[in-house]
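Pasting the structures in now, so scroll down.
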Structure P
Amino acid sequence: MADVLSTIIVILIMIFLGYFLKRINLLNTKDIDVLNKLVINVAMPCLIFSSLYVADLSNITNLAVMPMITLIVGAISGLMVFIVLTFKGYSKKQKWSVIVPVAIGNTAFLGFPMVLGVFGQTGLIRAIFSDMGTLIMFLSLSIILMANFGGTFKEVIKRILSFPVLWAVILGVSFNLFNIPIGGIATDVIGYLAAAAIPIIMISLGISLQFEGFLRNLKEAGLAVIVKLFLAPLIAFIIVNLLGISGMGYTIAIVEAAMPSGMLTLVLAINYKLDFKLSADCAIVTTIFSLITLPIIIGII
């Protein structure tokens, strides 16, 4: 338990370092885009590839259930929000502006550092497979939003196929299963870039922290907190017990389900002209509260 607490404290320190650097104007919100591009296109793909390349994938059939759990949890959570907001008479645009941040979890940006720090490489492998469920959810929501708010299927497919994280998973698994060597130099380069992923992610999260969302969309953000941080891990708990999953898979499925709203939320909000401030407030508020709920959930399971 002491190791878990120390890891979480380190992560929190890095997050608040980013916030502090913003407060003293050394960094600002404009830097988030640059840092996120660096993480998504370079550092995180290297982290995923390097982890999968050396992992024991002999149980890959068991790992394949992880994305399905993420997908089911996201779908049920989104449906809950849809029912509540429909009952309350919210417009279609407002409903989807809350459904999206509830259905898509931060299984990578916050999930990977948290899982790697607390559970090591064994946990990270399962977190990577869990994140594939988030990508499937992203694709599914893109199609749904396209049907409701406009857009083309070609744009959706292009965005998915050009997502570096997806290719990192495909190449990492392929190179591992077919035992394809990459050489010492490539291994070192990928290793150095992978090591940069966690601190950059944490600092970027810290810069993104804003507190005005607490009052601006208090009811909607509060609903997102309840469903995303409390009900979603409970749903995951029920699913893993029904499926008879145990060990590290059991733990990571619940932890990943407890993650706050994901960064991909804002991509969909922008692309399909949802209420961006509403979606962003849900994402920010769930992220802030998750800094309290995640340590508790990790301690309980």
Structure Q
Amino acid sequence: MHVFVTGATGFIGSAVVKELIAAGHHVSGLARSPDKAKALAAAGAEVVMGSLEDLDGVKRAVAKSDGVIHLAFNHDFSKFVANCEDDRRVITALGAVLEGSDRPLVVTSGTLIVSSVPGRAATEEDEVASSTVIPRAASEEAARALVAKGINVSVMRLPQVHDMTRQGLVTFAIELARERGVSCYIGEGRNRWSAVHVTDAARIYRLALERAERGATYHAVAEQGVTLRDVAEVIGVRLKLPVKSIAAEKAGAHFGWLAPFIGRDAPTSSELTRQRLQWQPKGRGLLEDLRELAL
């Protein structure tokens, strides 16, 4: 299968490209700079020079493919709402090219946008909050709109994706702890985030693409819930910084844009995903990688 990947040179995308090629797929990926293009070519992929701002170029690449994995997203949180709406437009454009065919598109979302259910972990069948409440939900709203048109779209909800160099939102928490000279959590720190090693995330994208099930939702979750207190304590040890709790009303002042995420309790199940895709994660846990963090 010829697979076009957006975000192909990113942290997760580069792992997905390697996984696809190892499985025998032909991969083309978007690269916006000569350095990124060189790395992509070295991995064995066909380089498509350009960016998501050039939607006509992206559409041409989609038209030549047998399937698409959409991973690219602008993580500049100073304009988060605008970036989420940009992603809605990109997904809509990708789907427009695939309309009338059965070629699959896998769209990326996140487990932190799933509406929390007291007393249990969120599942693939739970609804997400509206984009008016959590802007990142715009991606799933765009995907659902395409499914309603008969386009073969599935959604991959990512938790904190990690290895020993990057850990999703935890990376920003590490930077903040270093900047503030203290590693913090909110209240008792019992709220939880789910996590997955980047190699397991790459494999599940391949499996979802190959299954090509219209309207499916998957959770790329290896660890259902790691407490934020445990995360903060490991960060404190690794950076040789004090660890302390702060009150919820002071979270905004300390964490800034990260505060709403840091305060969420979002344990997430992947039981249905594992059954549907025959996926069994094998990678290291989040805390294991944090304990050997490359500082």
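As an exercise: relative contact order in percent (Cα under 8 Å, 6 or more apart), calculated from one structure in P, Q, equals 34. Which structure is it? Source structure for this number: P. Taking 1.9 as the value of distance in nm of label points 7 Å out along Cα→Cβ at positions 90 and 210 derived from one of the structures shown (P, Q), identify that structure. Structure of origin is P.
Given a computed value of -12000 for helix-only ellipticity at 222 nm (-39500 (n - 2.57) for each DSSP H run of 4 or more, over all residues; to 500), which structure among P, Q does it belong to? Derived from Q, not from the others. 35, 23, 20 is what came out when Cα extents along the principal axes in Å, for residues 106-161 alone was calculated for one structure; which of P, Q is it? Derived from the structure labelled Q.
Among candidates P, Q, the computation of mean count of other Cβ atoms within 10 Å over residues 186-193 that gave 18.1 used structure Q.
None of the figures in this text is laboratory data; all of them are computed from the coordinates on show. Predicted model, so just to flag it, every value in this text is computed and none were measured. Cβ atoms are built from the backbone, for glycine too; each structure is taken alone.
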